[in-house]
Structures are given as structure tokens and as C-alpha cells.
Structure I
Amino acid sequence: MSSNYFTNPLVFLIETAFFLYMLLLALRLLMPWARWDYHHPISQFIVRCTQPPVMLLRSIIPTIGRLDVATLLVLIIVTMIKLVLVSALFGYLLGPMALIQRSIAEIFSLFITLFTITILIEVLLSWITAPGSHNPAAHLIRRLNAPLLEPVRKKLPVTSGLDLTPLLVVIGLQLLHMLILPILLLGH
């Protein structure tokens, strides 16, 4: 057996667990921006899951407008811990600058992935949800994606009931990812 026999599954578990928690932190960070109802069960779940580390920092670090600085800092710290754990499992350690650079790139990718997934979910829900029915997540997803979709939707001509806005925004997000990520990882 190679040395990666146990390392790769362990890295997979760490990557998955940290990604899911980072996703919750990213959603918490976006909740004020998307103007989510904090009494909604999904909002409550996100807040409950992320509350302990955020409240610890919130007592020291204030919120600036709609930017929850404590949540952002927790997201950065969690990302750095993940990168340190994964690199240590592969037998190397990241220097401070490489750790900061990779963390910024990782968080950037997280947000691109988050918006891409939620836009695709919104499209799928629009296809399968019966008119007049209620899906508790659909409203939150629409509110989350609206700041990205609405400006594009306003500029596109009406195309006989076919909304190409989600497709164009997802393509734009992927292009942004392809153009910005190499710059963020430059020299690494």
C-alpha cells in the first residue's frame, strides 16, 4: 500500500467537512446582503451552526454596515485551518504569505461555487415547482441571487418567455473564476 492510501480519504473528509462549514459561513455572511428573514428555518439553522465562533469574535469586532466582520474573520480562519491540515497531511507546510494567498483564492472560489450552485438550483426549482406551490428554500435562493441576476435581466431583451439570464450569469461567474483565480495564485 502506498502512503496515500489513508491520506487521500482523510483529505477528502477534511475537505468536505470544511467546505460544508465554510459554505454555512459564506451564507451567513451573505444573509444581510440578500436581506434574508432571520426567522426563516434555514436562516436559523445557519445561524445556530455558526454561532459559537462568530459570537466569540463579535464581542471584540463590530459589524460594519451590512458586513459581518466577525463572520468574515471566522471564514478566513477556518479556511486557513483547512489549508494547514491538508498541506500537513501531504507533508509540507505553507508559509504565511502562501497561506494568506491560498486562503483568499479558496474563499473567492467558494463564493463563485456558491452562486453558481444557487443559480442552478433556482433554475431547477423554477422548472419543477408547480405554480402556486410553496418551497421554503426557493424564496431565499431568489433573494440571494437577485443582486446578480436582476441587473443582467434588465439589460436583456425579452425572448418569448425564455430567460437566459441565469445561463449568462453562470458563464460570467465561470469566466471571472478563470480570470481572477490565476492572479490570486500568482507566484504560488
Structure II
Amino acid sequence: MELALTLLLFTLLVTTAIAIVFMTRLFAVVMLSGVFSLLAALLFIVMDAVDVAFTEAAVGAGISTVLMLSTIALTARSETPTRTSSWTPLAVVVLTGSVLIYGTLDMPNFGDPTAPVISGVAAGYIERTPSEIDVPNIVTAVLASYRSFDTFGEVVVVFTAGIGVVLLLSGLGRRRRRQGGSDR
């Protein structure tokens, strides 16, 4: 059942990504980007990475969608088609992808018990988590319990940054000037 759900979510992710590429209406692109982030969050939940799913839903689907919609309100509603086809963006994507794949070639195999990450602090977390915290995912247990204040601080910083950007995009200063007030 889990494999079928994972394959379904991956299929929906790929379908959504392909649909985004062919869209010309910016509003539709933003909405499909939000759907893509929510599908990714669901995939993270299936993989028992609830903390990553929460971050993806909050930042990817929430804040990013609001910021992009705010930007669309200040710009054109449709993409302006270009007449020339440039191979430079494709070359940059292929080069970046190649470098990323090259960077993963010397990584240890998934679940390798001799991996360097297992020999440090992780061994203590792996031993203590089942008895101290009843959470099936060790990463979630570490972020939500052992490092909860740090995680909370990161969430506050991201939330504050999002609110600041929304306030900047809202044009609060322009509205005050039009009403006869001053920003000083």
C-alpha cells in the first residue's frame, strides 16, 4: 500500500511539473506550484519525515505562494513569449545537474552502518530515541524534542521574514502617503 501511494504521489509530482512548464498564465503557474509543494509534503509524510513535510507545506505551499501571488499583483498576468530560443538556460541546468550528480558519487549507500554520520552523535540518538521518545522517525524526534528550541527559533525566523516581505509588498508606505500621512 505504501509503495502504491508513493508511486501515485511521484506520478502526480511529475505531472504537475510538466503542466507548470507548459502554462502561460502566471496565476495558474503559482497555484500549480503550491499544489506541487503540497504533494511533496504528502510524500515526505509517507516517508515518515513529518518535520520536513511541515516545513515544505509552510514555506513551499504557504509563504512562497503568498509571495508569488503578491508579486503577480504588481506585474503582468501572463508570460511574455520570447521570439528567440536560447540554449543557455538548458546548458546551465544540465551543467548544474551534472555537478550535483558528481557530488553524490562518493556518498555512502543509504542505510550503510559504517557511514561517518553513524559514528558520531547519531549513534546516541539512535540508541536513546526509542526509549526516551515514542516517535518512529529519529530525525523528527531529534528536531521536535532534542533540538526543539532551535527548531522553534528557525520557524520564528522564517515566519518573521515572510511577514516582513508581505508588508513590503503590500505597499503600506504608499498607502500612508496617499492618505496624507508621512512615513517618517
Structure III
Amino acid sequence: MTDTEEIIIDSAMSFSEAIEGTMAPEEIIDSLSLVDVLYYSFDSRKHQGQLIVKRELEDDVYEIFALIEKLQFPVEKVVPIMFYAWSDYDSMAANNTSGFNFRVIEGTTKLSMHSLGKALDINPVQNPVIYPNGVIAPEGAKYLPQNKGTFTADNAIVQEFIKRGWHWGGNFDQPKDYHHFEKP
């Protein structure tokens, strides 16, 4: 890599553009921050994307994405979920890495940690959620630990999240949520 390497911009929104249309209350919106991150995508080229996270988690996100970039761990794209009209399903199907999304946990009435900007989903197609009944989301995804962009318990990125007090969905009893990281 050279200093003149072209960076492909996947997202360059303003904060107001990135939260447009959210149903989140003002006190949650006021606690959020828009973070620019660099990463290598599956095209082996450097990209810039954006995540919305709780302001107090900015440093963790910057530093973890610096590791992702250094390791050249491929990340498909990182675009605020408003680009997908706040649809978690559409964002996952597009293999988008995302943070804040004011929504409930699938199949419940409980707010997701994404609603507080305290969760990230990375490469959902490589790291799907697998429900106890065998349903896999996003549709058509397969968890193949040997594939690029896939997380396993011994992955350096998973270990970095855990070292910083985050929980990894691959360690959940049910469902196994391999793309999900949250900071309780």
C-alpha cells in the first residue's frame, strides 16, 4: 500500500443525513456520533464508510476499525442503515456493516442494543444469525468459518472486541448471531 492509494468512498453523509427518518427519541439521537472508518473490501481496495454509534464508543470503533484495516480483514461496505430505509433485513441482505438502528430485537418487543448505538453488525452474509429452528438470516447466507470476512472465536478482531468489554453474538446460546457485537 502507498500513501497515494485511492480510497473508494462508500458513504460520506452528514450526521443529519445519516439519521434522517429515524423514529428514535431526541435524547438517543443526541447521544450518537457519526464515525468515518477505513477498511479493505472484498475487492482488496481501501474503502471509507460510516457508522453511527453511541458517542462514548467512538474510540473503540476507531481503534477496532484500525485493526480491521491493518489486518486487511475484508468488510463488504459500511453505510448508515438509513440508506436501506431503516430495514435491518435489507441492510443484512446487502452485506452491509452497520451500527445504530432504532428497532426492536427480531421476534420481541424489546429494544435492540442497535437502538442505543451500542451494537455493530459486520459482514452479515459471511456471519449470519442462525436461529434455534434452523432459519438463517440473511436469506441464502451460510456460516463457513474458513471463508474470508468470517468471524470465529479465535479471530483477532473478535478478541479485540471482547478485550474492550463487548459481547460477540457467536458466543450467544441462542440465536448464534455471528455478525453482532454489543457493548452492554
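None of the figures in this text is laboratory data; all of them are computed from the coordinates on show. The structure displayed is predicted, hence computed values, not measured ones.
Quick rundown of the values:
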{"quantity": "Of the structures I, II, III, the one that -27000 was derived from, the read-out being helix-only ellipticity at 222 nm (-39500 (n - 2.57) for each DSSP H run of 4 or more, over all residues; to 500)", "calculated": "I"}
{"quantity": "Source structure (of I, II, III) for semi-axes √(5λ) of the Cα gyration tensor in Å, computed value 37, 27, 17", "calculated": "II"}
